[in-house]
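What follows draws every value from the coordinates through simple rules; no lab data is involved. Being a predicted model, the structure only gives us computed values, none of them experimental. Cβ atoms are built from the backbone, for glycine too; each structure is taken alone.
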Structure 1
Amino acid sequence: MLIRFLLFCCLLMSETAIADSQVYIWQRVWRADHQQALHQSQDLFSTLRVLGLQIHPQEGARVARVDTRLLQQDGRPVWLVARLDGSLTRLTAAALQAQVTPIIDNWRAAGVNLRGLEIDYDAPTSRLGDYQQLLSALRPALPADMTLSITALPTWLSSAQLKGLLATVDSSVLQVHSVLSPDKGLFDPALAQRWSQQYSLIAPHRFYLALPAYGSALFSAPGRTAQVESESSLRIAGDRQELSVSPQQVDTFTRGLEEKPPKNFAGFVWFRLPLASDTRAWSLTTLAAVIHHQPLTARWQWLTRRDAQNASADSALYELAVKNVGTIDAPPPATINLNADDCLAADGVGDYRFSEQAFHLTTPALLRAGQTRAVGWARCPKPPQGEFHDSP
C-alpha cells in the first residue's frame, strides 16, 4: 500500500506543469544578437510575440525591420503585434487593415509560422466602445485562420464595456507591469494578483499575463515631463532614478498563480526577449531560473590574470575581476578587500576605485549571471585574493 501511495504521489507531481511561457520581441530594428537569443531560448518559450508595426499620430505607421529568415528557421508559432499609440483618436479598421495585411502576407511568404495578430492599444477606458467597433470591423478582413488577441489594461476592469470588447477577440493578454505611474515602480505583486482574479471573472476566453523581465530608469528635470528609459537609451541629462523588479518578487507571484490559477488563465508572456546588447533586460539565465523556479542566488568568483609581459623576478601585474556564477543578475559587491600585504601597487578600473586596501563600487551597476566585470589591477609577488562585502 505504501509503495502504491508513493507511486501515486509521484504521478501527481509529474503532471504538475509549469504555466506556458511566451515572450515578446520588442525591437523595431533587429540586431545580430537576435539569432543567438532565439537559439538559446528554444526550450524556454513556446511562442514568440513579435512587434511588427507601430502607429503614432505624429510619426505615422512604422513597420519594424524584422528578420523573417530567423523566424522561419526558428519554427516556433509567431504572433504579429501591432502597437497603436494610446493617443490615437482617429483610426479606421480599413486603415489598420491596410497596414497589417502586407506584413501578414510578407511574413507568411517568408515561411514564418504566423498564427495570430495581437493589437496592443492603450485605449482610454472611455473609448472601449469605439475600440470594440474597430476590432469588430477588422476581424472579417483577416485571414480565416488568423487568431485575434488584444493587450488589456487593469484600468479597463471598471468599465461595463470590457466584456463586450473581449467578446470580439479569441484571447487576450492582461498587462500587469508598467501600468502605474513611474514613481510607483514597474510591478506590484498584490495589485497584479487582484487584477488577475478580477479579469478572470470577466474574460470569456483563455488569457495570459504580461510580466516584466527588465529594468528602467526614470529621468526628471525641472520644468520637464519625466521620461522613462528602457530598451533604448534616451541620451538626456537629468536626475536618474533606477526602476527595477526583483526576480524573487516575480518568482513568488508566478508560483502563487500556478498553484491556484484563475479561471481561463493560460500562462505568461514575458517582456522582453533578452538580448546580449539589451543591458536593461534580465539575462536569459535569470529569466529561466524564475520560470523554472530554481534557487535565485548571486554568487561571486574572484578572478586573477597574470600579465606575462609585465612581470619581473619578484612581482607580476595581475588583472583583477569578479564573475557572477549565480543564477540571477545582481549588483556586484560594493566592497572587495584586497587580501595581500606585499603588493607594490594597485588601482581600480571602470566603476571601481581603490583606497584603503579595498576596491569600492562608485556607481550603481548590475552584473548579469555568467558575466564578468573588471575590478582593477595589482602588482604583487603572487596572485592576490579578494574578499567580498555587501554582496546580495
Structure 2
Amino acid sequence: MEKKGNHTAAKASTASILSVAMVLFASHAGGGFATGNQENTYFVCSGWAGLLSLALSMAILTGIIAIAMRLYNKYDLHSYKELFEKLYHPFDKLELVFELFFYVMVIMAVSVAIAGAASALGQYFGWNYYVCIVLVGLLVFFATIFGERAVQLISTYMGTAIMLCIFVAYGYGILKAGNVGHLFSVRFQNEGFSELPKAIWNAFVYAGFQCVQIPTMLACGAIFKGKNNNAEGKSMFASFFMNTFGLGMAVFMLLCWENTFTKTPNGSTLPTLTVLQTMKVNWLLVVYGVILLLCLVSSAITLTFAFVDRFENSKVVDKVPTLFEKRCVLSAFIIILSVVISLGGLTNIIKYGYGYMGYLAIFLIIIPLLTVGVRKIRKG
C-alpha cells in the first residue's frame, strides 16, 4: 500500500511539473511567434547561427524563470512585486522599474496583436492597413467590455489550435523546401561565423522581452512551494525542450524559404502566411488564416482586460461613477494607445519596441537573477 501511495504522489508531481512547463510554452507560442515575424527579426536574420541563437535564448529564458520561481517559493513570497523587492534589496524602489517594464510590454503585446491581426486582414482581403487597425481596435474594445469571460475561455483553445496548425505548416514547409542539407551547407560557406556575435546578442534580447512572462509563471509555479525536489528547475528543463523544438521548427522552415518571403512585397511582415501562399496549400492557408486572426484578437482582448482588471479599482479612475464606465474608460485608453503604436507597423514594433525593452531586461532582470538571485537562493 505504501509503495502504491508513493507511486501516485510521484505521478502527480510529474503532472504538475509538465503542466507548468506547458504554460510557458503556450504563452510563448501564441500570436507573436505564430506570425513568423519574431523569428525572422531575431533569428532568421543571423542565418544558420540563428538556430544556435534560439536554443541559447530558450536556455536563458527558462533558466531565469526557474531561478525566479525558486526564489519566490523559497522565501514564501506572494506577488511579483515582493519578488523584485527581495531581488533588489536594499534598493527596494528598483522594483518600480520592473513594474514599468511589465506595463510597457503588455501595451506592446496588445499593439503587436492588433497590428498582426490588421496585417492578416490586409494580406487576405486586400483591405487598407489603417482601416483594419481601427476595425480590430473596435472589436477588441467591445469584446473587452461585453464578452471578456467568453473570450478568455476560448483563447486557450485558439492557442492550442494555432500551435497544432503551425507545427503542421512548418513540417510541411520544411519537406516542401527540398534539399535542405545543401541549402545550409551553402549558407555556412558564405557566412562562416560572421553572424555568431549578432546571434548571441539577439538571444539575450529575445529572452529579455520574453521576461514579461515572469508574473504569470510565478503564479503558476506557486504550486511547488514546500517541495524539495527542485520542481521549478525540472519544469523549466521540460519547457526548454518544448520551446526550443517549436521555435526551432519555425526558424528552420523560414530559413529554408527566406529568399521567397523577403522578395515578396510585405512578405516579411507575416512570413509564415507568405510561405503558405507560395506553397499554394489552400486548405492549410484558410485554416491558418482564421486561427491566426482569432488568436491575435483573443490575445489582445485578454491582455487588455488584464490591464483593465488591474486598474479598475485604483485611484486613477476613482471619480468615474460606475464599474462599467471605469472599464470603458480604461479599455478605451489602452486600445487607443495600442492602435497609435500599431501605426508603426508590426515589424517595427517587434524590432524596436520589443528590442529596446529586451535591452533593458538584460540589465534589469537577466543579470540580477543570474547573479544576486542565485546567491540569495543559496544563502536562504
Structure 3
Amino acid sequence: MNTTTQRPRPLDGITVVSLEHAIAAPFCTRQLADLGARVIKVERPGSGDFARGYDERVSGLASHFVWTNRSKESLTLDLKQDAALQVMDSLLAGADVLVQNLAPGAAARMGLSFEALHARFPRLIVCDISGYGEGGPYEQKKAYDLLIQSEGGFLSVTGGAGEDEMAKAGCSIADIASGMYAYTGVMSALMLRDKTGEGSRVDVSMLESLVEWMGYPLYYAYQGATPPPRAGAAHATIYPYGPFPTGDGGTVMLGLQNEREWPLFCDKVLVQADLASDERFSANSKRSANREALRALIVETFAQLSAEQVIERLDSAQIANAHVNDMAGVWAHPQLKARARWVEVDSPSGPLPALLPPGCNSAFEPRMEAVPALGQHSDNVLAELGYAPADIQRLREQGTV
C-alpha cells in the first residue's frame, strides 16, 4: 500500500477484491487503483491470472499483465477449498467492491452472487463482467475479445474492401470497452451507495459494451439500409480521409471534415486551386463517389514530397493530419514526452515505464505503484485478516494459498 504523504485521491479508503483474469476485469480494477483504491487481486496458487503467461515481452513479464495490473496486491487462493472461501468471506466483510469475470455461473456456484453476498454484506458492490450478460440464449457461450468483435459487427466494417479482408482491431477493443463500462459502473455504484447506504450490482456485457461503440455504423444502416463498407484505414463515407503515400516512402494520414477545407486543400496542399471547382469533387458525397480519381491526383502530388513536407503543407492549410506511427514511434512520441506522461513503476523484473492515466486532475496525483509478483502479498493480507503465522503456514502446506 502507498504510504507516501500526498493529497487525497478519490478512492482512498476503498477496498476492491477482484477475481479477475485476462483483460476486461483487470483493466477495470487498474483504473480504480489509479484513483487510490486498494485492489486485492485473488489468483490461483502456482499459476495465477493466465494473462501472466501470454508472453515474455516486458523484461520477461507478459505485456498484457504489466499493462493492466500495476498498483495491486496479489493474494493466492484455491477457491475450490473451503478454507479459501473462508478467507474470501473475511476479505469481503471489509471490502467495498467485488469485481469478477470468471466463467458464467462460477462465482454464483461459490456463493459469490450478488444476491447471496448482499444478504450478508449489504454495502458491498458487486460487478460481474461476462461476454453476453445474464440471461438470454448466449449466457453460457464462451466469449473472447475477437469473438465479441465478430458478434458485435465490428469485423463487418473494419478491414479492406474484399470479402476476405476483414480485420480485427489491433488491441483488445471489446475487453477495453467492457472494462471501462465496469469501471464507470463501479464509480456510479459508489456514488449511489453514498445516497442509499446500500451496495448494488453492476452487470457488464462485453457484447453490449462493444455494440454501444458501434452506434454510428448501426444507425447508418438503420432499417436495412446499406451498411458502411470496409475501407481499410480510410473513412468509409468521407473523402479524402485516410492514409496517403509520400515520395520518401512514408505515409501521411489526413482528413477533411467540411466543405470550407476543400478549397484550402486544393490551393495550399495540392497547389491546384482550380481543382476546387471540379464538379467531380464539389461536395463530399461526390468526392467519396469519385475517390479513385481524386486519390490518383493526391498521390501524384505527394510523390514529389517527403512525409514531413506534406505535413508542413497540411498544417499551413490547417487541414487535420497525423504521422502513421509504429509502436517505436509512440514510445518516442514528442507530445507524450513534452507532457511528461511516462513515469516508472516497479515490477518483479525491475523498473518499467508506465503511461499516466488519461484525464489529469489538478487535485491529486494518480497512484502509480508496482506490478505484483504472484502471491506477493498473501502473507500480509492474511495477517491483516487475523491469521497467525502458523495458520498461514498450514494454509500453504494444504495448497490453499
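A few comments on the model shown:
- Relative contact order in percent (Cα under 8 Å, 6 or more apart) derived as 19 - corresponding label from 1, 2, 3: 3
- Identity of the structure behind 0.9 (criterion: distance in nm of label points 7 Å out along Cα→Cβ at positions 145 and 169, calculated), options 1, 2, 3: 3
- Label whose coordinates, when semi-axes √(5λ) of the Cα gyration tensor in Å is calculated, return 44, 26, 21 (choices 1, 2, 3): 1
- For 0.60 (FRET efficiency 1/(1 + (r/R0)^6) of positions 25 and 89 (r between Cβ atoms, R0 = 30 Å, to 0.05), calculated) the corresponding structure among 1, 2, 3: 1
- Looking across 1, 2, 3, the calculation of Cα Rg over 2.2 N^0.38 Å, for residues 121-208 alone that yields 1.36 traces back to 3.
- Structure (1, 2, 3) behind the derived value -25000 of helix-only ellipticity at 222 nm (-39500 (n - 2.57) for each DSSP H run of 4 or more, over all residues; to 500): 2
- Of the structures 1, 2, 3, the one that 3, 16, 24, 28, 17, 8, 3, 1, 0 was derived from, the read-out being P(r) over Cα pairs in 5 Å bins from 0, in percent, for residues 257-328 alone: 3
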